[in-house]
Structure P
Amino acid sequence: MPDLLIELFSEEIPARMQGRAAEDLKKLVTDGLVETGLTYAGAAAFSTPRRLTLTVSGLLAASPAIREERRGPKVDAPAKAIEGFLRGAGVSREQCEERTDKKGTVLFAIIEKPGRPAAEIVAEVLEKTIRNFPWPKSMRWGAGSLRWVRPLQSILCLLSDDGGSEIVPLSVDGITAGRSTQGHRFMGNGAFDVSGFDDYEAKLKRSKVILSARERADTIWHDATTAAFAQGLEVVEDAGLLAEVAGLVEWPVVLMGKIGAPFLGLPPEVLQTSMKEHQKFFSVKNPATGRIEGFVTVANIETSDDGATILAGNNKVLSARLSDARFFWENDLRVAKTDGLEAWTERLSNVTFHNKLGSQKDRIERIAALAREIAPMVGADADLAEQAARVAKADLSSEMVFEFPELQGLMGRYYADAAGLPTEVAAACQEHYSPLGPSDDVPTAPVSVAVALADKLDTLTGFWAIDEKPTGSKDPFALRRAALGVIRLVLVNGLKASLVTTLGKAFTAHGENAPADDLLSFFHDRLKVHLKDEGIRHDVIDAVLAMPGNDDLSLVVARARALSETLSTEDGANLVQGFKRANNILTQAEEKDGVEYSFGADVKFAETDEETALFAALDAADATIKPAMQAEDFGKAMSSMANLRAPIDAFFNAVQVNSDNQVVRRNRLNLLSRIRTTCLQVADLTRLEG
């Protein structure tokens, strides 16, 4: 079985596209091979700044021959029907057989496709892959029609086995496949031939190219952390930056430099962001002080002076960048100390938030009023909550955030501290944006929670008021994220409040009487997604959402968790089946008789011990469940409900509900009604599946 090696060599591929492109190459080629019947044992894809590589092992030498029989019309069918069948099957009339069955004599097309050699199929599949490659952006060059992310320079395509290797005959837009490739742009040894993947990878490394992106990343991290450790420092982890830098170099050379003394006073986040965004540097900090004191840059070349010239150039550019950052920082601090953050807030009256929802300043006024309303619910001081809301977005007008938008909130905290504002207000400036995602930290400080909730609820009610709701996969205003943020704020902080009431207050600021119920349904849908990670089924959540108080998210989740835990037990799961059996029999009887069996069950009409025992069990359950539900001890309530499993099972095994004795029948149907009523105290079990 031969192995396949493909390399598509081009000018530099953007780092952000490399990983996806390698996987696309693997999928498109292997899927194309399998569709033709050419199976394989394994495949792996690689990428460097100048190449996409695919190796496929254990490939069939040829596709298998195929013989297919296709049933057609009767031999005496209209000529057009027969012609259509022959055309569709790709055969002539002579290639068909006539076979007689119960319906008459029928045509059968015999389609035989001989196997094809692997090289022929590979050439066909690879050309199609190259011409239809799904680059996010691509370009044309020269006079050809081929589009690629950057000009494609060569194609390596080999089939190899124990007997040697052969070039797959292929030409795409004038580029003919061969067995030759190149190493590093500057340190390589020129073009060289390869005979298979192992030979290819080894020769690339000798030509200063590490093929594996994972190996390049590991090399960078090892060398960087080792260099920092030698000076008593440590590299700030950044997985995204590491992956990006690994896509910028084929032969990583780690160099470490120091940050100039004039810039050491900048906030560490400013230094880190400036170096990362502008120059793809890793930050190096002093673990004793947390201060950023150095940087790591990764060159793509070894130099005779061990990188001294490269570091000197980087230091020069970095100093210019950090001089700008220091100017922004010092200027912003001056404004914060002399004019206060309110000066920046006033400027936001000229910044449109949305043409139907006013300016950012208008939005701040709404958030401030709502934060004051929410404050008592979360245990926050109302004055502090309102004050924090009024300055939380002030840093949007600062020069630093204009340059580095990702620092919004964090810079607000620094500037609030500089302005002498209360600690709680400064914290809220940074934390009110959180949580931004499912794994983001959730604020717990009361003032921060109040402002964060007000911010997200204003966003949701505002866009609901102007009917700009998410549709399908489209959510341009990140309303799903805002709703999830509210849910996590409520749950993590154990907040108990009516969401409908709070939404009503938020809608009032938009002049709306409140489509709060519609927005509440949106929250419920987001809650199902959130709880899915806990293993709580959507039908369990539906069962508790059908109960009163479904706008108290903490209450809903507590019920859902208790019900889910109960259903995970044998008694709980079997009780649901007993409940459904009782409910089905009762519902059918009520429909048939045209009456409601909802009261009057009397133990004196019981005819069996099991019937008597069920009366006693229901009495005991009712005595426990109702007070437990009032006390919100859902675990106790549902445990008591699950205890009904055995007496309900015994009852159904011992009696026939629809007795010939009408008095006994009515009594038993009313007893089933008691089962339904008792169980429905904890959740709407009719909504459970299975």
Structure Q
Amino acid sequence: MNMTSRKFSADLSGLFNPRSVAVIGASSTPGKWGFEYARQLLKGQSGRDIFLVNHNGGNILGNECYTSVQSLPVAPELAVICVPAAHVRTALQQVLENGTHYIVCVTAGFKEAGEEGVRLENEMQELVRASGARLVGPNCVGLYDATANLACTAFWDLPPGDIGIISQSGGVIIELGTRLQRLNRGISRAVSVGNQADLSVAEFIESFATDSNTKVITAYIEEFRDGRRLFEAIEYSRSLGKEVILLAPQAGEAVGRSVASHTGSMISNEDVLASACAELDVVRVRSIGDLLLALRAYEAPARARGRRVAVVADGGGAATLGTDAAVAEGLEVPAFSGELVRVLQEISPMSSGLGNPVDLVAAFDLGVFQPIIRAIVSSGEVDAVLLNGAFNNEAGASIEAERAVAANISDICNQSGVALSVATVLPAEPAMVALAEGRIPVFDYAVEAARCLNFGRRRSPRSALTPIDGFSQFAGEVDYLGSRDALANAGVTFSKAIHASDADEAALAANSIGYPVVLKALGSLHKSDSGAVILGIPDELTLRGRVADLITKLRPTGFSVEQMVMERDAVEVLIGGVRDPAFGPTVVVAAGGTKTEIWRDRVVALAPVDETTALRLLNSLRIAPLFEGFRGGSKVDLHAVAKAVTAVSRFVSQHENISEAEINPLIVGPTRCIAVDARIVLSQ
């Protein structure tokens, strides 16, 4: 998908660099929002008109107040609304009628306050969108732009820099500003999105991506709304060379669905979020500490092109711990080639371990490591070096000499485009200080060094988001047989099935299909759990008896008489689709059958998916060895299964009113791939 051809958000440059700003509800009382916004905005007044509106008039910080929006000399490009919730609608109508294009609504008491707040927020949204204006908030704490000298905030005092911050928490922005300043880093733009009644996190990502002063974008997200839109924005940002780091705590388990199927009960928002981040190789962190590690990685002079890491240490323990840390982060510590090992043997101390990790026993002088690192980097066999050890000064060496060695090692890596990350127990040593001054990440522990390398590596998405080609409402039947027909029309192969109302019709159906047959009593949600499925009925006499038993036991609405699928070395697979409230259409592949929820062997992806992605999902299951013919079994037609996965994913993504769709099981064997049960659930 060519993301640059997609129509993205309108230009928001006027929001972050307005010609004029009005504070509606300005106050003369320090500590109140109306006073703090006025104070901050007036500090950056040069080249920008600041209007203070207070219905009582008066003077605030040496500036006369206007008593109404209508009395302003010009329509402000940006209006900050600080009035109580009961007066927000009036203030909003006034600024919109006056021609203001951007609004920041600080006031709380809307969606987060209950049903009445939801109603008020919906009214606000309708007013803004009808006027063509754009709204930040409500329930937010403003925005900031270093280059424009705009501090449209109450309490932030942020250091200028090149990091963009988009946050659902104003407090996170304050904390990041404080911590970044300690690292001599700063912020280019920041925005507190609040309730996102209009402008969303995704739109701000797109806007920040086009800002020449922003080098990397961070987004703190507590609640995912349109997760697909968010990942589209991340793809767009990457197409412009800007990486996005998601600071996202674990998403909640409550999914807000009917969960009428196995599929609906087995996945959560966290499953979808984690899967999407993995598929698109998005940097997702769960703590501010890890976010700062990622930012340090992006600041480093070289970033790893891949996952291959050389661990170089001054002892066996350090080598082992460094290797374990790298592998735990999903990095690779590949064995060196014989040629590289021979080169290292010529320049390494005796008794060194040289196969990767490299263990230079008791070689504390950093100068000993310099030729080793040069040989490793020049081999082209690794993308990064993790250096782990004590690294004392060489006896008698000057501080300048130690710093020079550090500079040489840094240059060796940087010039080859190989990332370097260091863990040391002696970070205050001159060489370590020199590395840190050169923006090489230096840490106390190997875990931090490895994590930094992983965060900073060049991202390699497994695939791009597949566009959804049109939407429609599903108008077919969603009973059992209707669900089978709909999914069969979508491209899934099903076993033969005939509806029967009674024993006579069941016998006719069975004679048409051929014994043995399967008898299913219709009307039960989970047929196997209620005893509504009888397999392998061999003849008409047995069939009539089973029909009578089911009528007595379950009082079904009818019966489905079906072909008995008997496949040698068969594997049962579940294919499901769920319209997640936060991420939209998804597809799930899992170990199938009646025990699918016990096995919990499943993977999920944003839908629709192509066959390549479907094959990757199938091969990531724990049951994947069965597809290849485990212990003498027959190899199955996995491409046929992948076609079924893509068909279900398209079906769910194209019908907006489908909440869940499921095939369980799909019986997969060496000669065929055939579905024997289906369910479709419409949105409530």
Assign the value 26.0, 80, calculated as Rg and Dmax of the Cα atoms in Å, for residues 441-552 alone, to the correct structure from P, Q.
Q
Given that FRET efficiency 1/(1 + (r/R0)^6) of positions 465 and 649 (r between Cβ atoms, R0 = 35 Å, to 0.05), derived from a single structure, equals 0.10, which label among P, Q identifies that structure?
P
For helix-only ellipticity at 222 nm (-39500 (n - 2.57) for each DSSP H run of 4 or more, over all residues; to 500) computed as -16500, the structure of P, Q it came from
P
Structure responsible for -0.35, -0.49, -0.92, -1.19, with log10 I(q)/I(0) by the Debye sum over Cα atoms at q = 0.05, 0.06, 0.09, 0.12 Å⁻¹ calculated and labels P, Q on offer
Q
The value 2.6 for mean projected area of the Cα convex hull in nm², for residues 161-200 alone, derived from one of P, Q, belongs to structure Q
Origin of the value 5.9, where distance in nm of label points 7 Å out along Cα→Cβ at positions 65 and 609 was derived from one of P, Q
Q
Cα extents along the principal axes in Å, for residues 273-400 alone from the coordinates reads 67, 35, 30; which among P, Q:
P
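We did not get these values from a lab; they are worked out from the coordinates using the rules stated. Note that this is a predicted model, so its numbers are computed, not measured. Cβ atoms are built from the backbone, for glycine too; each structure is taken alone.
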